Structure I
């Protein structure tokens with residue numbers, strides 16, 4: 001697959017694209033992009049990322065040198081789409097964003113579509129999708145039988161490698177020799193990733209610090225090297241890793257807490273924790289402590305501020321810290337604790353606005369406050385009880401509030417969604433399994449999200465799932481989907497810097513962490529699953545088929561709650577054997 005030269009331009013020897021050539025040396029022609037990333041261009045230390053690289057913008061007027069990787073186009077209002085975006089030709093008064101820059105089209109020699117050509121090969125112009133597909137098209141050569149990139153005949157019907165087709169080898173990695181799409185300095189994505197990660201995370205001595213070596217290795221071993229390359233180049237967390245490696249940022253939770261970009265800092269934090277560079281920390285509890293401190297500080301009255309601080313510290317946080325010593329705090333417990341503090345702060349503000357204090361508040365005042373606001377005000381019950389116990393108030397009572405029963409998913413709609421999850425080939429296996437756990441076994445999103453691979457037991461004849469202390473045999477085809485999720489289905493969702501194998505059944509974007517219940521709910525919502533309504537429908541069915549003690553173990557509820565569900569569904573023990581056998585195939 002040789003390159004051709006036109007009268008107007010020449011194909012770049014670095015990327016194969018037809019572009020203006022800016023460098024001709026050693027019988028090699030390079031376009032501007034490849035020249036910027038080659039060793040021909042003088043290199044200096046970048047004032048932003050700190051790496052020694054080709055400089056795109058020279059230092060001037062107090063601004064540092066900016067390398068080609070850190071350079072960003074100036075923002076302007078595109079003259080075509082009218083949006084404020086990074087644009088070219090801003091200084092000339094005719095800004096065009098990258099999407100609107102006019103490009104000539106031509107019929108692609110591979111697919112026939114009229115698209116802007118990315119390269120011009122012997123067979124003719126090649127569009128970008130076909131260009132990328134051709135560079136990554138690998139298989140067993142019909143001539144030599146070796147697994148290689150197939151180039152002849154051109155297009156998706158290629159059957160021979162370049163050697164068997166009598167063509168000069170192109171797009172071979174300068175480091176490992178693999179034939180693939182090339183990136184920085186003629187390297188494949190995997191080799192370019194290793195080089196860039198080492199440059200970014202090198203210490204002052206040019207070597208990656210020992211404390212960060214496991215993080216470095218995890219990034220290099222990423223299942224999606226192209227995605228990892230983009231993260232190292234554009235991700236907000238990459239400069240944080242570079243600062244830690246250079247020693248300009250301490251390797252500690254406190255140093256990360258002080259950074260201005262908390263999301264990026266938290267991603268790096270989880271990466272460091274997952275690989276042992278930082279000790280684990282209960283981030284939910286730390287976040288609650290920070291929010292509570294802000295709420296207390298916002299109270300202007302000194303006595304009320306002291307009272308609220310005592311309640312938040314010795315009542316709310318103390319209970320959570322005691323639980324955290326034995327198990328990880330759950331999101332629901334954190335939200336509940338937060339509402340208690342907020343309700344107390346709002347109650348104190350209301351008392352002050354009515355010239356009252358905690359000590360002068362009477363039952364009638366409390367009833368007035370509860371009656372003139374939303375039901376969320378009843379969360380002040382915990383503060384009132386605590387104040388009464390400490391003799392800060394008279395004996396006050398907040399009446400209980402019974403929540404109205406929520407919606408229940410229609411049985412016919414429920415089974416239609418189950419059938420779609422289990423049968424539709426276009427649904428990802430993680431969504432199939434998670435949705436089935438909610439719709440079939442009434443599991444809450446918080447429990448599904450936190451499930452580990454240890455909850456699954458596989459054998460030659462069956463796949464069983466542990467919900468709480470109860471094991472349930474999964475029916476087909478759910479059993480096959482669960483096995484697929486365990487073996488190959490989770491790598492797609494593992495984030496940059498995560499270990500190659502995750503302990504979590506539904507791995508999240510943050511390294512070493514599972515998917516959040518909120519994100520899982522968003523994914524299942526695409527298929528029309530309202531998790532609460534679906535869970536209630538499944539609870540009613542299970543309550544009619546299994547005894548209360550089994551239902552309590554599966555759902556993680558008290559035995560009294562399980563008995564209420566069984567009575568509401570009119571269930572008994574008759575169908576228990578069928579349920580434990582997993583006879584829930586929607587087909």
Structure II
């Protein structure tokens with residue numbers, strides 16, 4: 001039964017969102033005047049949804065409950081729209097940014113830009129062998145001497161483990177009003193550091209991967225959004241604060257940093273040409289310093305696995321590419337894969353779709369290319385995939401821009417952390433590994449002669465969750481193997497495990513192996529288990545501690 005909008009609790013919304021056009025698909029009709037309203041329109045018609053996006057500011061679409069949330073002028077409301085009085089009353093014109101440490105007014109679970117930077121700098125200073133806090137550029141306001149902020153990145157890896165490492169990069173808060181995103185990635189980094197040396201899988205990933213976390217892609221705009229979150233929280237500021245567009249004092253000034261990238265889709269029809277519009281793409285690709293610096297940084301840390309001519313959208317990236325790029329937005333509970341600027345099939349479809357569907361299984365997100373709302377031109381995700389050949393996803397998280405702290409802590413944060421952890425695990429051979437099985441429920445039982453290793457290999461852990469695309473088929477397990485103390489691509493030798501029922505011929509199989517004292521004596525600390533399916537797809541490894549380290553000898557990746 002469809003209840004009036006004002007009676008539906010936010011915790012219900014968080015469970016029923018599929019996709020968000022606030023982050024990647026929205027119109028140019030943003031307004032902040034007193035006659036603006038937030039309203040709900042019930043429909044399951046894709047053409048109607050896209051029409052709402054063309055004629056109003058389409059904030060997001062809740063696919064399970066079949067309604068869109070729009071911001072529009074009161075006199076332009078569709079006749080079947082239902083006003084959300086609470087959200088409408090929270091609309092306000094932009095205020096003077098609050099400068100200071102601490103948390104955002106009315107939302108104590110979200111740190112300000114200043115507090116985020118201070119905490120992550122302290123984290124790096126306290127853990128110099130694992131973390132660095134680096135400056136890679138300046139925001140628009142800082143380049144003009146108007147205050148502004150550094151663009152900073154938290155880099156996590158064990159500096160004592162040398163060698164070339166796959167890069168995992170996540171950026172957040174490209175759209176200023178999406179408050180949950182920077183806090184989510186900040187806590188992701190803090191949790192990784194806290195769990196190093198205790199969780200075997202976090203430990204090996206920090207040893208052998210390099211993780212780059214950019215918590216504030218748009219710090220100038222974020223400060224404007226923070227000021228809109230007091231006495232109610234429905235922040236509206238989306239773009240950066242570039243005063244050269246619209247007018248210097250307008251709350252609609254700035255450029256949309258997720259329509260301004262140097263992707264070949266920049267300037268396409270799925271972005272805005274009006275300077276006062278919500279999706280204004282800027283006068284040229286990467287015209288904004290936030291994107292100029294971001295793209296230079298991306299190019300400096302990711303190898304090029306797709307050396308092609310500009311605007312080549314059909315040549316695949318190398319299948320053995322390493323690395324993952326994630327852009328976190330809200331709201332929507334969905335994982336988009338490229339191309340975002342077109343409905344054309346990406347050349348690495350199988351690997352990209354598999355990565356999104358592995359994310360969907362772990363987090364509950366829907367997984368698709370451009371479900372419901374259509375393409376978006378000039379996104380950061382398309383830039384990374386097109387120019388570096390790196391598997392890239394957009395995450396749409398949560399149920400609103402000013403998510404309540406209760407919803408954030410209990411729903412949005414756990415889902416987002418699960419999604420980030422799932423993609424991080426696939427950073428090596430990141431097109432191939434998502435198509436392979438997972439290794440789960442690993443345990444080791446000691447005996448006088450050594451011990452017995454058991455594990456489950458599972459090739460079924462993918463989900464679409466309403467994304468409307470075919471679920472990638474499961475394959476029979478063909479082999480399960482293990483390595484000692486190093487992941488299989490580094491270890492000098494890997495060892496076979498045997499099917500518990502005598503033959504590997506099903507998508508889910510239990511495997512066992514006996515280990516001798518000679519294998520697990522000395523300096524060995526960790527066992528890695530990995531599996532391969534009948535198509536030759538090798539999944540990511542999962543690790544447990546070896547006896548003698550005082551840890552539980554079970555994997556931290558268990559069947560949910």
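Every number here is computed from the coordinates shown, using simple stated rules; none is lab data. Treat the numbers as computed from the prediction; the structure is a model and nothing was measured. Cβ atoms are built from the backbone, for glycine too; each structure is taken alone.
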Original post:
So log10 I(q)/I(0) by the Debye sum over Cα atoms at q = 0.12, 0.17, 0.22 Å⁻¹, for residues 210-313 alone, computed for just one structure, reads -0.52, -0.82, -1.16; which one of I, II is that?
Top reply: I
Original post:
Taking mean count of other Cβ atoms within 10 Å over residues 122-129 for each of I, II, which is largest?
Top reply: I
Subject >> Cα extents along the principal axes in Å, for residues 178-369 alone from the coordinates reads 80, 31, 29; which among I, II >> reply: I
Subject >> Origin of the value -6500, where helix-only ellipticity at 222 nm (-39500 (n - 2.57) for each DSSP H run of 4 or more, over all residues; to 500) was derived from one of I, II >> reply: II
Original post:
When distance in nm of label points 7 Å out along Cα→Cβ at positions 50 and 298 is calculated, the result is 3.6; to which of the structures I, II does this value belong?
Top reply: I
**OP:** Identify which of structures I, II gives the largest calculated value of FRET efficiency 1/(1 + (r/R0)^6) of positions 266 and 346 (r between Cβ atoms, R0 = 25 Å, to 0.05).
**Re:** II
Subject >> Top of I, II by Cα Rg over 2.2 N^0.38 Å, largest first >> reply: I
Original post:
If you work out relative contact order in percent (Cα under 8 Å, 6 or more apart) for I, II, which one comes out largest?
Top reply: II
